[in-house]
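Coordinate-derived values only; no laboratory data. Everything numeric in this text was worked out from a predicted model, so none of it was measured. Cβ atoms are built from the backbone, for glycine too; each structure is taken alone.
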Structure 1
Amino acid sequence: MTTVTYRGVLTESEPYKALVSGRKRAKGRASGKITTRHKGGGSKRLWREIDFHYNKIDIPARVISIEYDPNRTAFIAHVLYADGEHRYHIVPEGLKTGDVMRTSKTQEPLPGARLTLDLMPVGTSVYNIETYPKSGARLVRSAGNSAEVMAHDSGYTLVKLPSGTVRKIPSSCWASVGQASNSEHNLVVYGKAGRTRWMGVRPTVRGSAMNPVDHPYGGGEGKAPRGTKRPKNRWGKGVRGVKTRKKTKYSNALIMQGRKKKKH
């Protein structure tokens, strides 16, 4: 079992009460019926109100503390704006208490700064990216992730996302400079089943261990082969390498290069 080293990174153990509320978690059920398998239980979590719109332009915000958020993988920063307002933001790698975060078009592209994409030099690492102006940060928000500004062309900026997809985004959209914090998150080894239960993850049963009525791989005497031409889930839908993106999705015209293919 391994954990992320919080010592020397996090500076506060209790959240700021004014930005915290109780919230009923989605347990993968609707009207009592399971809609998403393997979800349920888990430790209680307080909901931190994260600001993804960054609508306080040209007002500097000083980082008061860097905190843990159980609802996301990246760390969050409790910031105090010059006008006295408190907010939570996703903190970039390397930012410390006392540093200043600012949303402005008149600043240098340094970690923690937020600018429009047209002001980003080619090769800049960014996170918290808008998909269209004033939509709020939607892309590249999880721990250790960052995208790369590839080029600027006719009102659009080509951005290479962590998946390998190269996508056109309007150059007037805002993005934060840097890499989302907690880059060691992907190295964590849970170590035991109970730890995943604390996180609200329920057990998964192999299809080959089920009965024929429950899964295409079920039944047979002893350990039987899959017996189907292509891998399927329990509802007969193809898995492993099957494209799931809708052919009529609105953003298809903005995808310049598809994501990297994984080897199975």
Structure 2
Amino acid sequence: MTTLTEARNVPARGRQALQRSIAWYLRQLSRVLNVLSDEELGRLIPLLTERQFKPRQVIFTAGDPAERVYLILKGRVKIYQVAENGKEIILDVVGKGGVVGDMAIVEDGERTACAQAIVDTMAVSISWEDFAHLLQQSPRLGFAMMELMAHRLAGMQRTFMNIVSKPVSARLADTLISRQEEGFVYLGLTHQELAQTIGTSRETVTALLSRFVTLGTITPVPDGYRITDEDLLDDIANGDLPVSPRHPVNPQTSTMAG
């Protein structure tokens, strides 16, 4: 994608064609922006500012005023809250094409969570005032944002319900299932960050992933896992087959028991 800075330096004669190219790219990248008309995108693009974030760089923290909304062009951002005991709980991980900072719509203008880049991340951002004005002018964008936030809130509710009601092995299995695409799970998280997602320790996550491999439910692949026995992983996620992080498993015995 041509950078927005480069686009602004293009002579007026070629700027219209370049803007169409940027609009096409943004539509391919984001299902939310795909609902906008050519005219609406044309008004949006000049309002966007590019930002780059280094790994572990904080984008905003809880209590900050909602100043900007971000669309991730590449990289990953974690959305998290810090408990009273200082532990982080990861609420969501947003990757390419995802939106960060939109929850200010229901946060009364103040951040209730933190956002931090996990890896080198590039984003375009728009001021909250311009974004709110665009929402008022485009009912289709407003509806798309409502769907996005409803999906995100449902995911957060699922995370908290799992932490309260499920054993840790079920929470981990459920996370693997929810993040799988065509039988592969590319978590994009360290074991520590995955532990923060399900409310446990890094050592427990490492031990359980090893147990899952021994059971034959998953197989390691570069940057993730392949699900090799989804039915068995479902049984673990539903709590029908408890798996202890402290005791090795016998795959033959566990299979017979299922």
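Observations on the structure shown:
- Which of 1, 2 yields 21.9, 71 [Rg and Dmax of the Cα atoms in Å, calculated]: 1
- Read-out Cα Rg over 2.2 N^0.38 Å, for residues 23-158 alone, computed value 1.21, structure in 1, 2: 1
- When FRET efficiency 1/(1 + (r/R0)^6) of positions 31 and 111 (r between Cβ atoms, R0 = 30 Å, to 0.05) is computed for each of 1, 2, the one that comes out at 0.80 is 2.
- Source structure (of 1, 2) for mean count of other Cβ atoms within 10 Å over residues 95-102, computed value 16.1: 1
- Computed -14000 for helix-only ellipticity at 222 nm (-39500 (n - 2.57) for each DSSP H run of 4 or more, over all residues; to 500) - originating structure among 1, 2: 2
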